[in-house]
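Multiple structures follow.
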Structure P
């Protein structure tokens, strides 16, 4: 009942809110928002940065749920507005481009003279989303269909993502820009070495220490303690296989970190504003089902999967392809994880990652932000 009511209301709001499209239209204004206005991050951030450096004749506007937290951006000639406010709607509906990394709500209306560029926030083709995710209600799927009426262009990181996620799961029939993800440009090009000192200084990590990043997917059904492994034993395995001294960064949902006792064995990096910078400086990534594995694999550095709830997650969420065919060593318990680290074969891993990228049709080039901005210029 409520699901149907939300769908009907969305259709009505789309028509009512178009009143905000009346007025001067700004061909060179671009509105950005990331994760529904929560962050200055991900692909929209890196498109915005390129635009400001190379195409300064465009007006850049960012929308945030808490705009006061991002006031410093105004010194960079960025205008700030409150996400989902009346001002936000007026600005959006009179701007040529809107760039986001998530789905827009069904009630969000655009006119034919506008284009929404959806960069999405995950690469490869791993866990199911959209219509392929079994728990999506019929109402949510209807609202998604309404939202797809907006003139939209998607970015894609791979041919598999285009086909499985965009075409099959999102039912997108429009244009796809297979440029890769702008947030991954620096991971492909390896041109941001100043980040090593920045992050190690930020977290007081000795300059010679190696860094392990642990970044699992948040799941409401999982207890905080179930995310953990014995850091001391993992460090032993790291030293045995790779040598050197190691610092472990945890990046988790804030709700999970609040429930974990600070053991002193890891550093909480959950509040760091840019995941890609953490990936750049890390020597090893441990995750479970997060598409950060795709991003990190672009660096050629080792990625391990720690998935103790694999059977449950597979049944409740599911994957586009069999997780056992992915190139990342998979462990379903802490001892398996330790063994995978100790027995890591860099040669076979590199070969498996190359084949994985070939099989999925990797489209990451290291110049995605540039290509998106060139597209914007050409389609004014």
Structure Q
């Protein structure tokens, strides 16, 4: 077993146990609520039962950044790490549920999205009213429940850490949740804007689309997927929030998070549904204004842009149209250019890691090795 495998195993086991306990505690507390509580908590358990726990792993690496050996493993699997990881995973689940409602997504991790699950239950039971509206309402409430639970888990985790570290860590967590909401709105707003018309310089328009898409990536996903978990853990572990190590971790985390999200956007067009858990081309049908789309807009001809315009945000686009759009993105060179963007951000992350090692002797060799592995794991995925 490699070191990163060992780190991930320790963290996942501790976080899985804590999440299971959190759900069990609410089952006991809400036993008198009958089937309604079971429906919510069963949906929560199913959604939280999968996933790689990468945010929890990143937070644990930050928390144990200055430790080695047995002490490091004790921190990775300890109560503070488990609670912080659970808070991040509960928050992510909340964000995913709300994101699926906004996008009217059909699936999540190969299963029906929460709002679809609740709508189907409404239909099976023959309840009154509109099943789709019920599904959306129930999913929003489930997301709110998990957001609240994340706050509870964070509070319990902070209580395990030195008092001096708590305010800055709490502020970083709050900044994360607020920034994701802003990023989500930037995403929703971008999808509502009309595409540039043919009288507009398509290269300049594509460059503007790329800049806007990158702003969404930073605020909606990159920072909360990698940078914020690393920093929250590191702050709780005693690294000064304004110090050199925190600055380098932030740079490393943002660059890795951008590369990770760009890779995910590529998989949204070219990925295997068996691996991604969602239909191929879903990002196109949902109208996602990604960097990949912007690069295609810059490079293809008028007929190509017309094809993209027909497919984008068209829930009825069929498999042939999606395949044609994907082929266009490949053939015009946008996918290759997108791959270059991913490589650039991954390389920026590696340079930040080198700077961290040089400027922060207190950061352990094990932490540095884990961070190098994480950069590769999150940026080297292929469709």
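Observations
- Comparison of P, Q - label where mean count of other Cβ atoms within 10 Å over residues 14-21 is highest: Q
- For mean count of other Cβ atoms within 10 Å over residues 54-61, the highest value in the series P, Q is held by structure Q.
- Source structure of the calculated read-out (Cα extents along the principal axes in Å, for residues 166-213 alone, 50, 21, 15) within P, Q: P.
- Structures P, Q were shown, and Cα Rg over 2.2 N^0.38 Å, for residues 30-125 alone at 1.37 was computed from Q.
- helix-only ellipticity at 222 nm (-39500 (n - 2.57) for each DSSP H run of 4 or more, over all residues; to 500) derived as -10000 - corresponding label from P, Q: P
- Structure responsible for 5.2, with distance in nm of label points 7 Å out along Cα→Cβ at positions 22 and 366 calculated and labels P, Q on offer: P
Just so you know, all these numbers are worked out from the coordinates, no wet-lab data involved. Small disclaimer: the values here were computed from a predicted structure and weren't measured. Cβ atoms are built from the backbone, for glycine too; each structure is taken alone.
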